[in-house]
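Quick heads-up: structures coming right below.
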Structure P
Amino acid sequence: MGSQLFRTKSVDQLIAGTQESGYRLKKVLGPWSLTAMGVGAVIGTGLWALTGTAALGVSVEAPSIWRAPVLDLILHGAEASGIYGRPGAGSAIALSYFLVAIACGFAALCYAELASMIPVAGSAYTYSYATMGELVAWIIGWDLVLEYAVSNMAVAVGFSGYLNALLENLGFPLPEWLSEPVFRAGEATGAVFNLPAFVIVMILTMILVVGIRESARANNVMVVIKLGAILIFIFGAARYVSLDNLRPFAPHGAQGVLTGAALVFFAYIGFDSISTAAEECRNPQRDMPIAIISTLVVCMVLYVTVALVLGGIVPFFVQADDGEMVPNPIYENKEDAAFAVALKAVGLGKLEYLITVGALLGMISSILVYQMGQARIWFAMSRDRLLPDFFSRVHPKYQTPYVSTWIAGIVVAIPAGLWDIGDLAELADIGTLFAFSLVCVAVLVLRRKRPDLKRGFRVPFMPVTPILGILSCLILMSSLPLRTWGRFFVWLALGLVIYFSYGRKRSTLHQPE
């Protein structure tokens, strides 16, 4: 049993598995489609909803140790400021975005090497199988299922909110009982179902079943439009920027910057989903590294610029009568709509419509790519017989993993119609950071065990780069609340029960015939 748990699949085995009859996916993606797919996945709810939330912070009336970041508890114990809520980053949210990009950059370089060397669907799951064995591969695959599912639920709920806001401004609001979550913070809202969240997921699932080329084309159009909306915001609002509004830059110091970084990390989730499409890439050795690194650079520049412009036109923090710096009252209860508030404050309210359209398209493209990534994780795990065989069925006409795509759509769409995901975005963050750290470990292991393998891209400054990637991920993980860690461990425990009771016995390593 012990030998099976840590037995690896060779790279040759993994690649050979992609050529088996009934498992072949269509190779149609090039570097531009992959980059657009990455940008489409990354720029979405994170930018539009979390920038203001992370900058302004959250205070709570009932202090709780479970709300405090783990790093804060380690350094300050019972005096941890996070017990009373999450300190805001202020204008330094731009620095938070930059630091997260650096942390993701180390992981992105590792992803680029592995994706160019192992062009197989499954992303970090497949890389772990090739380096650290079946048990670790299962853990990371189960973790990725959580990441993509929870992320998409959150984005779908955000899409519904933005769509209803747009319709309300146009004079055609949807009834609340049909456009609000049924449950919010554990309490019934009186709504029956969040129909827009459900419908958008199922429509995009249909597109993904029809074909990867069609999905990529639809995504390309949405990416162009939403990038145009972002650039219009930047250049339209830039003339209202005042440096005085950016002071104090970091009202809560390093703790606020790190806590903000841990939250806005959600805004970068998605660039790793490019690697899940490696099996459908025409020239993965060249195109995967280009797409992964280009996606991260483009998104980092846009995020930092947008954050500086937003804080520069309306300050996140102002001075109270007692001299203390407090969150700007103009944003009260509207933290997730900070862009609309700031634009109206400087007389640019008409741009709100454009921002809303850009946000909606950003969310649609994010859902599209996340659903594609989630289905391919299930496809890869099923092909290894760790999940039921029907997950790896390929459509005879469209050559897409249609069963896993439909199931992934239903699994995301129904909860998105019922619940307000809320702070589960933090759960997606911790799962992704865990995956990133294992990808960095995988590069170190393969460089030592298989230095002979052909690599289309090589991580520079070995072994410093992957080690810095691991440390960066651990720091961001420790900046998440203690309750997020608790939920994450519960999810992993559930996954281990399924593996030992089902997956281990059916695995291709256990039953190679």
Structure Q
Amino acid sequence: MNELKNIIILTLFIMSGYQVAGQGLSSAQIDSVVQVSMDSMPHAGLAVAVVKDGKLVHSKGYGVISINSDEMVDNHTRFAIASNSKAFTSAALAILVDEGKIGWNDRVVDHIPEFTTYDPYVTANFTIIDLLTHRSGLDLGAGDLMWIPDGNDFEFADIVKSFQYQTPVSDFRTKYDYDNLMYIVAGEIIARKSGMTWSEFVETKIMEPLGMNESAGIRQRLSNKSNVAKPHSLVDGEMVQIDEFDSEIAAAAAGIYSSVEDISKWMLMHLNHGIVNDTIQFISARNHGNMWRPYINRGFTTKPGKPYNTHFNAYGLGWGIRDVKGFIRLNHTGGLPGMLSQTILIPELELGIVVLTNSDPGGYSFISIPNTILDSYIGVDSINWVSRMSDVIENREHEGDSVTELVWRTVKKAKSKHLNLDDYTGTFHDNWFGNIIITEKDGDLWIRSERSPKLTGKMYYYNANTFAIWWDYRDMECDAFASFTLNKEGKAVSFTMEGISPNIDFSFDFQHLNLVRVK
């Protein structure tokens, strides 16, 4: 199958005259790459835009907005851009710094007095830059269960107090661990200093001046609800439409809806170092440069591998930063249920690429398409990115399936007749996530989160004092183990959780919960 893909791609490139190093792909060649990607694995739709030398050179949609309709994606179709929103948060803060309302090194407690972390020193010294650079000392995805899945009732007051109950995994400012919640705190600083919500500020101060008239801070604020992509996920080999994700609580981390046409305007502003229309200094050169400065190391080598010769990998303010083939590449990806995206900038080449999709995994088109386009501009012999990403997905799914299938086979064979289910029922409390309630119904245990109602499911005996949970929520794979500690009478006094699949999204951070019986 992969050999066939290679032949198809090679044939397309030969027919289109590809491989003049550094020249870039034509629109027709981009169409070919997209078609190959969409043929490689089930897709709904996607959109691609490329800007070069101050101009928009490609902006086009492909596929459908929804598999349940025949409405086609175009360059004005709005998608959830998820964590690509983080760069808008850092830009909003840069504007406030330019206005003299805040400083990058301001302490968070000076703007949000109730901000509390796991350590008094860290609390007192945590700065705005620390919020944006994933160097808090907390673990990957710490506390993300407060906004994923959606439909929960957590508010900012809950989030800002949650950090004191998390256990650090590294010393403050020493290690990169991606954390969405800190961007929610950053968004609150924007709200308090501007008198507007984060969404209102981004729309008023960034989107309107840039002419991003098709975009909004969150889906609910889109003035026109037509031409909005619906999310899709692959279930048992078929693409199905899933519910739209409501990320209002996490808007500053992952809320924006936009089109590639609008994102092209955003990219052009950045590639012009904060200047709009060659005349308006939208963000000062100094503060724009601050966003693109490496603040935390993610990797370094003196023996870089080919073909990119990458020496370092770092994170700035809402942007990933690394060197590729002698150029600085800035990028960010985004992922929400059924929506995957990526933005790439190469400032020295005045090159920007954005791909927005409404399919998960969608052949990882959000990686294969922009990387193929990028390779053509930086003079790298073309890697078969479509085939590579297909292999990554197949291997990942095989690994995940082998683990989960073994778990559920074990469940089928497990003997639980010796268990007294009443020993496991009750209300269990975690300091940042609240109550989880376990009940018995018709001889089965059921679990539900009091504050995140979509986390409701049936518990199946697995082994020893561990149960496997099959959640009713199926938009993302997030089934989990629950392992109990019993007292000397055999009654559960506490339990911990962890995801079953090795492919579980890091935002389902069940492993950070410590649930203790309260009733």
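Numbers for the structure displayed
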{"item": "Ranking P, Q by FRET efficiency 1/(1 + (r/R0)^6) of positions 178 and 498 (r between Cβ atoms, R0 = 25 Å, to 0.05), the structure that comes out highest", "result": "Q"}
{"item": "For 18 (relative contact order in percent (Cα under 8 Å, 6 or more apart), calculated) the corresponding structure among P, Q", "result": "Q"}
{"item": "Which entry (P, Q) yields the derived value -8500 for helix-only ellipticity at 222 nm (-39500 (n - 2.57) for each DSSP H run of 4 or more, over all residues; to 500)", "result": "Q"}
{"item": "Comparison of P, Q by distance in nm of label points 7 Å out along Cα→Cβ at positions 58 and 490 - largest value held by", "result": "Q"}
{"item": "Entry that produces 157 once volume of the Cα convex hull per residue in Å³ is calculated, selected from P, Q", "result": "Q"}
{"item": "Comparison of P, Q by mean count of other Cβ atoms within 10 Å over residues 50-57 - largest value held by", "result": "P"}
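Values quoted throughout were computed directly from the atomic coordinates according to the rules given, and no laboratory measurement underlies them. From a predicted model like this one, the values you see are computed outputs, not experimental measurements. Cβ atoms are built from the backbone, for glycine too; each structure is taken alone.
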